[in-house]
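Alright, structures below, take your time with them.
No lab work stands behind these numbers, since they all come straight from the coordinates. On a predicted model such as this, the values are computed, not experimentally measured, just so you know. Cβ atoms are built from the backbone, for glycine too; each structure is taken alone.
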Structure 1
Amino acid sequence: MTELLSDEEIDAQLPDGWERAGDEIVRVYEFDSYLDGIGFASGAGGVAEEAWHHPEMTITWGEVEIRLTTHDAGGLTEKDMNLAERFNELYD
């Protein structure tokens with residue numbers, strides 16, 4: 001099982017644009033259209049599948065909200081931080 005990060009480790013490793021919400025990290029990515037958000041969500045889904053770490057994604061017009069946690073560990077781990085960074089790279 002993957003080890004949980006301490007509060008200090010989470011604060012130090014939290015990627016740009018992400019916020020902590022209890023045992024999750026959350027980011028809302030903004031887009032100029034619905035289809036741009038759908039395209040990003042599709043790419044993010046591929047990255048998540050490759051990492052075998054599946055976030056909760058909510059798609060609305062112009063926004064995609066992503067929530068990450070490691071369910072089997074009961075909180076935040078390196079897997080969450082790494083995947084959040086990969087989503088940021090996909091967005092940039």
Structure 2
Amino acid sequence: MNDRTRAHVFVSGTVQGVYYRANTRDTARERGVDGWVRNLEDGRVEAVFEGPEEAVDSMIEWCHGGSPAAEVEDVQAEYEEPRGADGFEVRY
């Protein structure tokens with residue numbers, strides 16, 4: 001599939017301790033997006049989404065709301081070359 005793209009995303013706001021990572025994982029799996037998500041020490045959440053361009057874009061859009069308990073202040077995304085991610089995981 002050459003329509004694959006990859007986005008490296010940083011989400012800031014109240015995004016830790018509100019099931020943001022679990023919701024991200026579940027939503028990505030539902031949409032057929034590969035990659036990973038993890039908390040950063042500075043309070044942000046970092047994620048990589050890889051898959052069909054439309055699905056990756058929809059995940060970036062989803063990040064602006066995220067989990068129901070989250071209060072997202074900012075979402076920064078940079079597109080990269082796909083690296084063949086397979087599956088979606090929460091990293092610790």
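Quick one: relative contact order in percent (Cα under 8 Å, 6 or more apart) came out at 45 when computed from one of 1, 2, so which one is it? For relative contact order in percent (Cα under 8 Å, 6 or more apart), the value 45 is produced by structure 2.
Quick check: -13500 is what I get for helix-only ellipticity at 222 nm (-39500 (n - 2.57) for each DSSP H run of 4 or more, over all residues; to 500), calculated from one of 1, 2. Which structure matches?
Details: 1: -13500; 2: -7000.
The structure behind it is 1.
Quick check: 0.8 is what I get for distance in nm of label points 7 Å out along Cα→Cβ at positions 11 and 75, calculated from one of 1, 2. Which structure matches? Matching structure: 2.
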